[in-house]
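As structure tokens, here come the structures.
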Structure I
Amino acid sequence: MIHRVLGLALASALFVATGAKAGELTAGVYGHDLGPASREGGADFLVGWRSAPVDSLSLIWTPQVHVVAVANTAVPTDWVAVGFDWKIGLQKLGLSSNFYLRPGIGMAYTTGKAGLPPVNAPGLSPAEISRRLHLYHTRKDFGSHWEFEPDLALGYRVSPKLAAELSYEHLSNGEILHHGKNQGLDDLGARLIYAF
């Protein structure tokens, strides 16, 4: 599954990039499920593409469009997302013009669990109870495969072509896309950005 997700994302990013006059490729590594209710582990590898700012979307402050794919090394909780990012310079705070913030929001689809089986169902064998308890302690129950994907990055432009970002990624259905379980995911890591 990991190879398929990464391969699809990379192929998509390269296909889009070859037809674009401007844009960015991104790749990063994240700690997976670092929030207070952490259950899963491993590292997440992210690959993606970002468009140039889209002038026709000036009513929503001219965002960039992003497409990312993320694959986990420990559990089959991979995800793909499409959304918007906004690059905000920090020079008004007295910082170098190379520093910026990048908030974003998108929609994601995860291969993580969406509906863990209940441990207290009647008539379960001890082996089945043990299996379900193991799932409960080691896997997130997203409630839905469809999730919101808010993110925030602090970036530094190293050169006209290269930047580095510290990045926080979150997945959550907000109990809007699904009523009930909403054990969101928090990833923290770093990524490199190559502008072409």
Structure II
Amino acid sequence: MMKRCFRNPIPEIYDSARYLDAAVSAHLSGSVKLASQLFALANNPTVRDWTESIWGKQSPYVKVSKQSAQHSQLKVKARMPDAAMKKALHQRDGYHCRFCGIPVIHPDIRNCLHKLYPDVIPWGPTNASQHAAFQCMWLQYDHVVPHSAGGENTLDNLVITCAACNFGKMNYTLEELGLRDPREYPPVNSLWDGLERVRKS
């Protein structure tokens, strides 16, 4: 049976998103102490456990059936979307993963906030040294049909995803992973802005 995503999101992810949203609002209003407290609250180890349960090498949620798909012999040169295509993706998909639906945050926003609040938004070289919510909600761009299977570098073949879904999917096809095509579902419609209002401050 085909699934929509590897693992359903847990409530703590949405709790962390609310903390982050409130923290940014506090920051923009000049309440640095409150912002720091809220960023710290969002760094929930339960959220990290959810992320690592999907993208880890021994994930119980990522099952690959190599017999379920035949890869195209025509390989497309791998490349990331350019700035114009990324803008179009955000206009279409907003700031939610097209697989599991969780809120996502562009790494530029994370980097900006990390510089402003390094003590409560850690971002080190290892998974354990990174802020759990920003790690979980790390915005990625995924080719639905991977390059290795002949997937094209087109807007129709690209979706916005969270880090867990993207790294869990890797270069496998949807058929190999038993996943439904995320393009079958409309993008999540919400007030979540990916904390993009930080760019305007």
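So here's what we get for this one:
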| quantity | calculated |
| --- | --- |
| Structures I, II, by relative contact order in percent (Cα under 8 Å, 6 or more apart): label with the highest value | II |
| Source structure (of I, II) for mean projected area of the Cα convex hull in nm², for residues 60-107 alone, computed value 4.9 | I |
| Ranking I, II by FRET efficiency 1/(1 + (r/R0)^6) of positions 124 and 156 (r between Cβ atoms, R0 = 35 Å, to 0.05), the structure that comes out highest | II |
| With distance in nm of label points 7 Å out along Cα→Cβ at positions 36 and 140 derived as 1.6, matching label from I, II | I |
| With helix-only ellipticity at 222 nm (-39500 (n - 2.57) for each DSSP H run of 4 or more, over all residues; to 500) derived as -11000, matching label from I, II | II |
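Where a number appears in this text, it was derived from the coordinates with a stated rule and is not lab data. None of these values were measured; they are calculated from a predicted model. Cβ atoms are built from the backbone, for glycine too; each structure is taken alone.
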